[in-house]
1. From I, II, which structure was Kirkwood radius over Cα pairs in Å, for residues 6-93 alone = 13.0 calculated on?
2. For mean count of other Cβ atoms within 10 Å over residues 70-77, which of the structures I, II scores highest?
3. Given a value of -6000 for helix-only ellipticity at 222 nm (-39500 (n - 2.57) for each DSSP H run of 4 or more, over all residues; to 500), calculated from one of I, II, which structure does it belong to?
4. Computing Kirkwood radius over Cα pairs in Å gives 19.9 for which of I, II?
5. With mean count of other Cβ atoms within 10 Å over residues 126-133 computed per structure, which member of I, II shows the largest figure?
6. When mean count of other Cβ atoms within 10 Å over residues 46-53 is calculated for each of the structures I, II, which structure yields the highest value?
7. Have a look at I, II and say which one yields 28 for relative contact order in percent (Cα under 8 Å, 6 or more apart), as calculated.
8. Looking at structures I, II, which one was Kirkwood radius over Cα pairs in Å, for residues 198-237 alone calculated from, given that it came out as 11.6?
Structure I
Amino acid sequence: MKINSAEKLSNKLVKAFLKNKIISPLPLKFTKQLENADKFRKLCESKVNEPIIGFKAGGTALSVMKKLKEKEPFYASVYKRNILSNGKTVKINKSTLGIELEVCYLIKKQFFDFKKIITKKNVTKFISYMAPCIEVVGYRQRKKGIQSFGDLCSDFGANIKFVIGKKRKFKKIQIGNLKTVIKNAKINQIVHGNTNSVYINPLNSLRFVLNKIKKDKINLKKDFYVFTGSTVGVVPIKGKGIYFGNINKLGSVKTVIKK
């Protein structure tokens, strides 16, 4: 039986994901439109027989959504292999897009038994812990830049590694207006941000992801992480060494970048 192009390309991308390799860019028909990219992502994810530890929101910056004429972000699965503890090293390559600073939440498995829509009022009852997080983003393809959300979504959400800072028990804080900063002191690279740049705020981004998971009838049957999107945009990695991130009232996180 002849294998169609989607099957053939998804096999190549999955192999690149598992072996940490780089392949040629995907054709535009899989990446230009977010709807097609999301279908391709799901096809790829269905072929990875490894533990999923959570989900990420992507394309959460309202300014970028407007520029690329998208109505909402996207989400993608996050695998256990891509999670690191605070201070660990991440090796990057020429297809790495940059580094991000995010708020992440640990969600109780009871969420999967909840039958109703997740709202602003009920979303917090499913959160057990929260933490600052650094995400290193990039492709498994020989391509640079972002032309569409589909570019990111189709390539496993463009997540390379997540480095999670110290978790703290969840409590309600004004999460939508917290100052953030990520920096590499060695090369004097400093970028400031704010949690209000994340799809209104990180809790709203969390609500979006949880409703998408519910719509797609996913059930991990265990607690899981949700990474809510960058508070500083995609910051170019201009040098190796320690990148330190801090989110006011939440805490700090760091990673060592190796080229």
Structure II
Amino acid sequence: MRLAIPCIDGVVNQCFEETKVLKVYDIENRVTVSVYDYDFSCDDAEAVAEFLLNEQINGIICGEITQETCEVLIAKDIAIYSGAEGDPDKAIEQLMFGDIITPEGEYDHTGEIQIEGPNAGRFVRVHYKGTFNDGSVFDSSYEREQPLEYTCGVGLMIQGFDKAVVEMMPGEVRDVHLMPAEAYGEYNPAAVITYPLSSLPGLDAIQIGQQVSSSMMGITTVMTVIAKDDETVTFDSNHEMAGKELNFTIELLEVR
């Protein structure tokens, strides 16, 4: 999924039609895998839609947007999530966890359906607990006392989780076991790379466990330091859950 955010001076531009810069995010399994900046001019709604479609952008996150532009984008099956403000990276995070509100639902649009089922394209609220095979808990909305809210079936969640929720009834509780292919993917040894410290000025003090961002040809990758000695440092750009089997207990609270 590719999402775009109109920006001005590094924050979300509250007037979409006055935007000059779009920050575009490639999202996989609720994780940002790359970020791009585009020069952008909103001449008219049709031109905006053509630009977004040409760049394969599935949706926009914005502050406010006119009804005319909204209607044109929705007709082109481009999702619109309004009500965002401040840091665009934070807006992406908020959307992944269902916190962005579309005023009165006026501009709400689900985006492209990727998983079919009764709840596909609908807003859902769920409680869940995630565990590894040894029973240890890695995440729980119950412990946070805050249900997860998101649009079901449009690629905002890992595939196996979404496949379960898309078929559930409100009030139902379901246990699912996910292999890596339906969670965060298989672990890729090729994503582990060792560099000589001499080629990375300024990273002498970096410690194991720290994360850094690497940008190349407009693509930003987050990497974790997994080893370091006096001459080399080794980075792992796999997702921290890659290669792991996951278990979820999911309770569907609401569908609308």
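Derivation of every value follows stated rules applied to the coordinates shown; laboratory data play no part. Owing to the predicted nature of the structure, the values given are computational and were not obtained by experimental measurement. Cβ atoms are built from the backbone, for glycine too; each structure is taken alone.
1. Numbers: I: 14.8; II: 13.0.
Only structure II yields this read-out.
2. Details: I: 19.8; II: 16.5.
When mean count of other Cβ atoms within 10 Å over residues 70-77 is computed for each of I, II, structure I gives the biggest number.
3. Values: I: -6000; II: -4000.
Value -6000 for helix-only ellipticity at 222 nm (-39500 (n - 2.57) for each DSSP H run of 4 or more, over all residues; to 500) corresponds to I out of I, II.
4. Working: I: 18.4; II: 19.9.
Considering all the candidates, the number was obtained from II.
5. Numbers: I: 21.5; II: 17.2.
Between I, II, the highest calculated value is found for I.
6. Numbers: I: 13.0; II: 16.5.
Comparing I, II, the top value of mean count of other Cβ atoms within 10 Å over residues 46-53 belongs to II.
7. On the way: I: 28; II: 18.
Comparing all candidates, it corresponds to I.
8. Numbers: I: 11.6; II: 10.7.
It traces back to I.
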